[in-house]
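Scrolling down, you'll hit the structures one after another.
Nothing in this text is a laboratory measurement; each read-out follows from the coordinates by a stated rule. What you see is a predicted model, and the numbers here were worked out from it, not measured in a lab. Cβ atoms are built from the backbone, for glycine too; each structure is taken alone.
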Structure I
Amino acid sequence: MEKTISHLDKKSVKKVISILQSNNHPMNVIELEETARSATDAANSLNVKVGAIVKTLVFILRSQNHEIPVIALVAGDKRCNTDAFIKLLDIKGKIVKADADRVKEITGYSIGGVSPIGLPNELHLVIDSSLKRFETIWSAAGHTHCVFAATYKQLKEMTNATESDEIT
């Protein structure tokens, strides 16, 4: 008989679980049968509105001689306005979406499972204030089949993200 390994046993998911526990977060990471790789997939798996899904998007702000990674926590039914980063961070440059390898390098997570928590402290995080529309919002928890629930306020506090109504 073959032993089934839970996605909850993955190192990246355990990291999210540990962070939630250390923040006394009342909700557990849940494992989905279907993928939550995209906001639509996650909404369908959870039977919630797409807007209640938090997309953790990774961008690179290229400015003169250096690159600054920036993270946008955006409602699943919204598109990210990358020009807002330049204004919010008061840095001149060009914003590009990070490819899969850079996402993993910057966040420690693979695309489709990038959690908004457990990211390096030096990263600039901006949270879409339109997520406040929902009592509960859902974020990836380190794997494409794992998510956790939070309120907007809880997620904002755990991520220490800058609030913006301009990034969407």
Structure II
Amino acid sequence: MRFIKKKKVVNEDFHPDTFSKIFSSCFFIGYISKASGTFASLFGILFFLIPGFQNLNILLPAIVICFAAGVYTSGNMMKRFGDDPSEVVIDEVVGMWITVMIFLLFNADIMALNFLQFSVLFFSFRFFDIVKIQPAKYFDKLDSAFGVMMDDVIAGIYAGVAAVFFLKLFNNF
């Protein structure tokens, strides 16, 4: 379990393209020295302030496109920074979106999420992203761009389901 990832450069000669740097780091959030994953998760939540982003017809394609682009750009970043570089945080954004999507699938009648729901979704995702329950741990250990993205997909699924149960248990909808 890693709370703070160490920054490293494994190949000084390789320079990722600008798109890979900007996209995979979520506009350079990944270059923040501490808690870059937490900041990226918060960045992911900001998208839900965009009208219509909670619509599953918009959210699902955004997840698929960003996942695929994340695999590509993460692979480029790994050539310079090594396995699971701390600069890559697009996986946290996609994982956060999946958390919200799972929650919305179980609560189709919700038109707009409130602060309590966002808070539970955020902390639930951060918990499962850090703890890495199987199969998330398996994907985390793959040391591949696909693994970088998939461990957060799994964490997002766990977090979404946990948030549904938690909020239903306390009936705070």
>> To test your reading of the models, identify which of I, II gives -20500 for helix-only ellipticity at 222 nm (-39500 (n - 2.57) for each DSSP H run of 4 or more, over all residues; to 500) when calculated.
In response: II
> Here mean count of other Cβ atoms within 10 Å over residues 89-96 has been calculated and equals 28.2, so which of I, II was it run on?
Replying inline: II
> Ranked by distance in nm of label points 7 Å out along Cα→Cβ at positions 41 and 65, which of I, II sits at the highest value?
Replying inline: I
>> Of the structures labelled I, II, one was used to calculate distance in nm of label points 7 Å out along Cα→Cβ at positions 33 and 129, giving 2.1. Name it.
In response: II
> Who wins on distance in nm of label points 7 Å out along Cα→Cβ at positions 97 and 145 among I, II, i.e. which is largest?
Replying inline: I
>> By the measure FRET efficiency 1/(1 + (r/R0)^6) of positions 57 and 81 (r between Cβ atoms, R0 = 25 Å, to 0.05), tell me the structure among I, II with the highest figure.
In response: I
